Structure P
Amino acid sequence: MIRTLLVRGLLVGLLAGLIAGGFAFVFGEPRVDSAIALEEAAAAHHPAGTAEHSHDEEEAPVSRPGQKAGLFLATGLYGLAVGGIFALVFAGLRGRVGPRSDGKLGLAAAGTAFVAVILVPFLKYPANPPAVGDPETINSRTLLYVVMILVGLAATAIGVATARRVTAGPWARGVAAGVAFLVPVIAAWVLLPTVNEVPDGFPATLLWEFRLASLGTQLVFWAAFGVLFAWASDRAARPATVPV
């Protein structure tokens with residue numbers, strides 16, 4: 001059964017990754033191009049910056065056309081990785097938590113994963129386009145983002161455990177799980193340092209369009225993944241019909 005779920009997760013993840021890649025290509029790449037154009041225009045006003053930028057451009061291993069062409073490869077590989085991990089986690093959840101139906105459990109698990117792994121860290125540390133962010137702080141920013149992912153996962157586990165302890169009706173369990181989830185998340189949002197490295201004069205519209213496109217790409221991926229995984233699970237659960 002685990003092998004079947006793993007294959008299902010890999011195939012669905014690949015397809016969802018390609019769908020998300022299409023969204024990112026249409027809505028995200030134009031914002032990246034605009035941000036790069038701003039970065040180049042700013043560097044052109046500083047001779048030293050121009051020389052440094054030109055050197056970086058020469059040293060860039062992949063050109064912008066190559067990056068665009070490789071976008072679908074990247075999102076496809078992302079989908080494969082996520083699909084494999086999701087399938088293994090799903091195998092551990094079946095019959096233990098959530099809905100008994102594999103399809104409903106798949107949808108619930110995909111939605112929960114989006115909230116815990118994507119939305120929670122995004123609301124604290126949203127994605128930034130090129131020309132935004134200090135290269136010297138990339139390690140610390142990455143660490144903070146990973147911490148928020150761990151907080152989201154831990155909060156999810158706390159919420160599920162709390163819901164299982166509540167013996168009242170579904171509404172009471174839902175409220176208890178929601179509160180138990182939000183307490184550590186809000187605490188992390190308040191206690192962890194804020195990162196704001198947006199340079200003066202950077203267009204606010206472009207910044208938020210890029211961030212929305214980034215979040216939208218993940219939303220499209222997890223929505224497509226959840227729906228396709230649920231459909232495949234329900235289809236596999238149907239009894240085979242023998243022609244008479």
Structure Q
Amino acid sequence: MNVEIKQNYEEVSQETAQRIAAYVAAKPDSLLCLAAGNTPLGAYRILREMAQEKKVDFSRCTFVGLDEWAGMDRHSDGSAQEMMYRDFFDPLGIRPEQIVYFDAASDDLEAECRRIDAYIEANGPIDLMLLGIGVNGHLGLNEPGVDFASRSHVTALSETTVTVGQKYFKESRELTGGVTLGIAQVMESRTVLLVASGENKAAAVRGMLHGEVTNALPASILQRHADCTAIVDKAAAGAAE
């Protein structure tokens with residue numbers, strides 16, 4: 001795993017956006033998987049600016065969703081899709097046919113997992129995956145204890161994720177579970193970028209970079225990825241230096 005330590009969040013966002021833009025320039029028809037959440041927002045802002053200036057073109061890319069809270073869809077306040085449509089897809093004019101996401105409001109989440117797996121099997125592997133890291137070391141909603149051989153699956157949520165996840169909602173929400181791409185699909189992605197910012201991520205980043213590879217801290221598996229770069233600010237790297 002390569003590590004880029006930046007001074008602050010803005011530098012993390014700049015580096016991340018530049019790497020995504022460069023990848024798309026080299027492979028305009030990339031299959032991309034971009035995480036929702038607060039950490040990537042700076043990179044998405046910069047990519048919007050780059051697109052307006054004709055410095056990046058996503059018109060031939062396809063986007064597959066990473067994860068979603070169970071029971072939610074793109075219109076649910078605080079859902080992963082709602083955030084991605086608001087901060088990335090709609091401002092960039094991404095067409096509906098370019099976007100493939102779990103319908104986590106479906107009555108059959110297992111069928112949704114099979115549908116997404118089939119899509120990636122037919123169109124993948126994922127070219128570039130952008131990930132954050134949870135304070136408990138999760139990737140997407142691959143929680144501690146996850147099977148490293150997993151593909152798309154329905155998952156229970158750790159108490160940490162339920163608590164931290166409340167920040168995405170205007171009012172307290174009961175989070176009952178989620179659906180997520182699995183660790184196997186993370187590891188099969190051609191390129192992985194992982195972004196982290198802030199002291200609250202420092203312990204997880206340290207474990208990811210320097211701890212043993214264990215499903216107790218799912219992000220540690222990225223030590224074995226052939227092309228993974230962690231882009232972190234000094235605060236997040238504090239316990240890893």
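FYI, it's all coordinate maths here, none of it is from the lab. Given the structure is predicted, the values throughout are model-derived calculations rather than measurements. Cβ atoms are built from the backbone, for glycine too; each structure is taken alone.
Largest in Rg/Rh (Cα atoms, Kirkwood Rh) among the labelled structures P, Q is structure P.
Each of the structures P, Q was assessed by relative contact order in percent (Cα under 8 Å, 6 or more apart); the largest value belongs to P.
From which structure (P, Q) was mean count of other Cβ atoms within 10 Å over residues 34-41 calculated, if the value obtained is 21.4? For mean count of other Cβ atoms within 10 Å over residues 34-41, the value 21.4 is produced by structure Q. I have -25500 for helix-only ellipticity at 222 nm (-39500 (n - 2.57) for each DSSP H run of 4 or more, over all residues; to 500), calculated from one of the structures P, Q. Which structure is it? Derived from P, not from the others. When distance in nm of label points 7 Å out along Cα→Cβ at positions 138 and 170 is computed for each of P, Q, which one produces 2.4? The read-out comes from structure Q.
Can you tell which of P, Q yields 15.9 when mean count of other Cβ atoms within 10 Å over residues 98-105 is derived from it? That value comes from structure P.
As an exercise: volume of the Cα convex hull per residue in Å³, for residues 106-153 alone, calculated from one structure in P, Q, equals 73. Which structure is it? This figure was derived from P. Just checking, which of P, Q has the largest value of Cα Rg over 2.2 N^0.38 Å, for residues 2-73 alone? With respect to Cα Rg over 2.2 N^0.38 Å, for residues 2-73 alone, the highest-scoring structure among P, Q is P.
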